[in-house]
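Participant: What follows is a set of structures to go through.
Nothing in this text is a laboratory measurement; each read-out follows from the coordinates by a stated rule. From a predicted model like this one, the values you see are computed outputs, not experimental measurements. Cβ atoms are built from the backbone, for glycine too; each structure is taken alone.
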Structure P
Amino acid sequence: MTTLQIQPAARAMAIEYAIRDVVVPAMALEAQGHSILKLNIGDPIAYPGLPTPQHMVDAYAAAVQHGMNGYSPSYGLPELRTAIATDEQRKGWPATPDDIYVCHGVTEALQIIFAALLEEGDVVLAPGPHYPPYMAYPQMFGARTEEYRLDPNQGWDLDLDDIEARMSDKVRLLVLINPNNPTGNVAGSAQIDALLNIAEKWPNCIVLADEIYDGLDLSGDQVAVASRSTSVPVITMNGVSKVYFAPGWRIGWFGLHDPTGRMTLVRDAMERLLRSRLCASTPAQRGFLAGLEGDRGWMGAYIDKVRKQRDRCVERIRGIDGLEVQSPGGAFYMFIRLTDPKWANNDKEFVLRLLEEEHVLLVHGSGFSSVRGAGHVRLVYLADVNVLDDAFDRIDRFLQRHRG
């Protein structure tokens, strides 16, 4: 007798999240007693030597201990919104506390923004490759994501001609992830200005600036997109996860830069959605506030460690036949090209076979874009140098064993 299955929504079944999907076979190997070198997920707390700063932890714990566990205002604690706005003013745009909205991480911020803006047939124009939710979420609201090209031969720079060719009245959001996940590319002032010039021609379009990695700029080129715009509306997103090394706290925010007053109705829609879901974690907001208001001298040592590990990875990759990489300018990822013909068109099998045989876990590039990311793998370079060296020894051994 066949059991009739209740059918789920097609939109949910279409969602894939490559970064975590590859964890499933890794868990199976761990259950068999194998130790896995995990270089797949951008969680800085999963790697030694990069703990959440103690003064932030203390503030979080004190909030819990002193009963600050109630609901906060739906838009975030007023003092946190003020601290974020002050921090953004230092980056060059006139943020006010009323422009800042605190969420359960940037992921929820995306959901709020998409829900407030997107209708059937609308388009989100996002870089390819990109962080998977930019592809997964818009279709929940009847919209679709279209990818513009990042140039793999020019440090993953924005292909401005491709962006311009893809613009239309249907494009509601033009996305810039800067620094980019998964490539680590940093777009500087000239590229941002050119992107804003394109967006300015389309009055229905808002630039969505995902700047969650802005404090992990190794290039010196990072600037806030909102600081460059005098006419184009910009929504900036950021949070505590990456730069403040507290991903599990799930505190992010988005800010509205509306230089010509075109987002009044959009703001109202977003605020209605924010009120309907109550608020983000109150103790975690207190912890983030301590990070913004406290001494940031600790950041220099963290950046130095990340830079050292990046440089070691680039050095090792250049010595391995079958791999190529362009040194990333920010974040803590590198997007490695598979040049061996056996794997150049089969990056997911490469990841799964490498995991099975050498117990090293990466993420297949096609999980970040079936077209723009194919033939690559993403590696997180937050592990200690000795762990990275071990991983590259295993990758080299695997490639030597499986030449095309």
Structure Q
Amino acid sequence: MDIQQKLKILADAAKYDASCASSGTTARDSRDGKGLGSTAPGMGICHSYAPDGRCISLLKVLLTNACNYDCLYCVNRASSNVPRARFTVKEVVQLTLDFYRRNYIEGLFLSSGIIRSPDYTMEQVVRVARTLREEHRFRGYIHLKTIPEADDALISEAGKYADRLSINIELPEDTSLAKLAPEKDVRAIRRTMGRLRLKLDESSDDKTKKRPRFAPAGQSTQMIVGADAASDQTILATSANLYGSYKLKRVYYSAFSPIPDASRNLPLQAPPLMREHRLYQADWLLRFYGFAIDEIVDPDNPMLPLAIDPKLAWALRHRDRFPLDINHASREDLLRVPGFGRTAVDRIVATRQHTTIRVSDLARLHIPRRKALPFIVLPDHRPPPRQLDDARLIERFAPRPAQLQLGL
């Protein structure tokens, strides 16, 4: 099998891992001779965000899609009837360098099925990163998937060469993982996450810079949404625990996709992609907007509404707190206004120090008037007294039925 065939199989097999998230951008290329580089998607090339917020292109592949494990939700499971392929370490290194020199990519995301043993697999993954860094002086971004049961020395070495490490928790409930992925040990996954956190803490606390750097972009994980019966409340509670216990940079949510010859223990239909989208929005509210989980979901309302975003849903449940005078409200209250992002709130706080904000200023502050105006008071605007009680308000913001499925 030639390297192009391997790339086709192993790049496609890697697309299910969301912990290296793809991000859209405008299509650009340099075929007209103007400039250098391209954003055109090729086999195995995805877009991801670097720790400093830049959108970067990565070669995203598996070392192999052969696997000893038989996780029922995974298309690459041992019992799956899919074409198999395996790169050598040298092939992955050469592909990365070739793509990098052509300015197609700025880094590598490498994962693998489990072959022979966790230690053997992890050693092969680390060899790729070590070869790139030490033999070729590769300075691009590297994200390595960590094998939980691998020896601690291999995990330490991976962090020496990688910018980010990730271990997939896979499912929000331990009972679901035991049922759908019996070879995986949730305790081993969490032990490895804990070891990574300790190493990251040691590296960040070393003021003398005597310790070698360790995965400076931190660690992340992925949860599959809709493969079991876990509610959004359970998923978000698990995420909050992971953020708090292991200082994860990101928890990624991946909507379950039905696979060929699927087990009867799996649902026949994928969840709407809008559910995945709403979980990301709720995750953002928990991490950056000061919301508590029980303000977003609770035992009486364990699922996020698909028709409206979670901040708007909260605002409609707390209409007594609106409309808000944005020229005098606290930053904490401003963060809870539908349509206000953190950057917009920072602009509001800075602007009102030297002038009074009016309706005409909203566009300059990049605030969506249609969404924000029902919830705010300005010198030249006050919403009608009963506007927030208008049943048509939800219809005003609800996505179309097709968008609910597509996650738009």
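Participant: Thinking of P, Q, which structure, once semi-axes √(5λ) of the Cα gyration tensor in Å, for residues 74-113 alone is computed, gives back 18, 12, 8?
Facilitator: Checking each candidate, the match is P.
Participant: Further question: So if we calculate relative contact order in percent (Cα under 8 Å, 6 or more apart) for every structure here (P, Q), which label has the highest result?
Facilitator: Between P, Q, the highest calculated value is found for P.
Participant: Given a computed value of 62, 60, 52 for Cα extents along the principal axes in Å, which structure among P, Q does it belong to?
Facilitator: P
Participant: A further question on this structure: Kindly point out which one of P, Q the value 2.0 was derived from, the read-out being distance in nm of label points 7 Å out along Cα→Cβ at positions 122 and 138.
Facilitator: This figure was derived from Q.
Participant: Sticking with this structure for a sec: With mean count of other Cβ atoms within 10 Å over residues 58-65 as the yardstick, tell me which of P, Q scores highest.
Facilitator: When mean count of other Cβ atoms within 10 Å over residues 58-65 is computed for each of P, Q, structure Q gives the biggest number.
Participant: Work out the source of 3.9 here, i.e. which of P, Q gives that when distance in nm of label points 7 Å out along Cα→Cβ at positions 290 and 362 is computed.
Facilitator: P
Participant: I would also like to ask the following. Using FRET efficiency 1/(1 + (r/R0)^6) of positions 170 and 186 (r between Cβ atoms, R0 = 30 Å, to 0.05), single out the structure from P, Q with the greatest value.
Facilitator: By FRET efficiency 1/(1 + (r/R0)^6) of positions 170 and 186 (r between Cβ atoms, R0 = 30 Å, to 0.05), the leading structure of P, Q is Q.
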